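Coordinate-derived values only; no laboratory data. Just so you know, these numbers come straight off a predicted model, no measurement behind them. Cβ atoms are built from the backbone, for glycine too; each structure is taken alone.
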Structure P
Amino acid sequence: MPTQRLTDLPDTVRRLIEQATGAPVVDVGTISAGLNSSIAARVHTPDRTLFVKGLPADHPRVWTQKREALISPHVQDIAPHLLWHVEESGWSVLGFEYIEGRHADYTPASHDLPAVMASMIRLSKIPAPALELKSMTHRYRTYVKEPADLSWFAGDSLLHTEWNPHNVLITADQALIVDWGWSSTGAAWIDPALWLLWLIAHDHTCHQAEQAAAAHPAWRHAPAEGLRVLAHVQRLLWDSIADESKDDWATPMQKAAHAWEKHRR
């Protein structure tokens, strides 16, 4: 479920930011995009601008903050740089360099798709670090009909897995990937397969979306049965999300998952 976004920066968090930066906060702009943080803000100090995100220390998904902090040094070529991570006074707060950019456009005529794919391919070449990352076999264990079906998802590739266009910033020269809290390990073809669902939700046909995903080198190794099982898992997953969420992004993804499962039968 999405996390309720605070519209004002709590005084405690402001103090933590000032301690981490060694400078006063002179202005704060709330950022509406994103689904998982209580705080997501553009923070100005006298000499720089930061992107700050945070969760209360007792939030059930506060572990994603630590996951993002741990993964950040390994993905600096395709993600904004993490400057600091503070866990104190009941908060977990991350401070990143602020990137001027816009969210990716996933519609069929978009010129952003090659840049997104280029960054996805660069990610596939980064060895999975020796961190405690969730595996896709673990994440999908409750959605398969047969436990043996989980074997299709096994692998040691580093995956982002959350390809919402709000998690991709288009800059003048590349696509940067943000929000690494759900980074996982698994078969390399899973990331392009999860991406294509977002393309379908943004008006691609299933065939067009799979053509776009096929630009990823790992796609040629994607087993047809593995794709069929993943399509079924995604349909169940997005049915569950749409049932629990009233947000307008959930229903298009649910419809996309249903369409792709039908395409893959």
Structure Q
Amino acid sequence: MKIVVCVKQVPDTNEVKIDPIKGTLIREGIPSILNPDDANALEGALQLKDKYDDVSVTVLTMGPPQADDMLRECLAMGADDAIHLSGREFAGGDTWATSNAIAAGIKQIEDYDIIFAGRQAIDGDTAQVGPQIAERLGISQVTYVQDLKIDGDKLTIERQLEDGYEVIEAKTPILLTAIKELGQPRYMSVKGIFDAYGQKEVNVWGFDHLGIEKEEVGLNASPTRVKKSFVPSPKGKGVMLEGSIKDMTDELVIELKQKYVI
């Protein structure tokens, strides 16, 4: 069984700051990490590798050269191969253009059975790229996957809902988007780190490797634009009312009238 896991290097949102004048992300000094939902997706793939024979796991990303570090982290966790789509042609792409490039890269792999992706990336929160990849490839998809069992080419999938979950049976090839309940990401092993940085290679594929047109990727192929990024202004300090219910009610009415709410 061949499994492909789509991963992304993202800025650590705990450290993100926005330039208040330009409305742009301040990237200097912000560490980059493996997107958390993608780490859950990778763990789901590695659990299948642990459980079944003849399972290979390939991680694939699209990003700048520094994404190499994230891919080697994935190799150190247990992935077998890594593919890095990198080139200026991909820069500035929205979800539509990004899914075009990634789907084209997966087509080059061939004979895949399962594609894992995280539910969404913490730097965009669109949850669009995974489903769009499935549409580009013309394969089935199940989102918000929290559990998975395999019997031959049949998958029994638990898909999380707001008030429970549903059980879906499907066949490969298929794309699954993972949530944290699918598996707690494992740590890198010492041997895994040694192999990732000393024995294994990251395959770098440029635009020419994918066999698609320039009009399908990058900023010029993106129908959406981010107009502005900003941090919401902090709200004013709340007021605690004290006294009897009548006293608090009277005081609340006075406050609301002073603010022209009523």
Highest-scoring label, criterion being relative contact order in percent (Cα under 8 Å, 6 or more apart), among P, Q
Q
Percent of Cα pairs over 20 Å apart, for residues 130-193 alone - highest-scoring structure of P, Q
Q
helix-only ellipticity at 222 nm (-39500 (n - 2.57) for each DSSP H run of 4 or more, over all residues; to 500) was computed and gave -8500; which structure, P, Q, did it come from?
Q
Of the structures labelled P, Q, one was used to calculate mean count of other Cβ atoms within 10 Å over residues 98-105, giving 15.4. Name it.
P
For Rg/Rh (Cα atoms, Kirkwood Rh), the calculated result is 1.11, so let me know which of P, Q that is.
Q
When P(r) over Cα pairs in 10 Å bins from 0, in percent, for residues 58-185 alone is calculated, the result is 12, 37, 34, 15, 2; to which of the structures P, Q does this value belong?
P
Highest-scoring structure on distance in nm of label points 7 Å out along Cα→Cβ at positions 50 and 250 (candidates P, Q) is Q
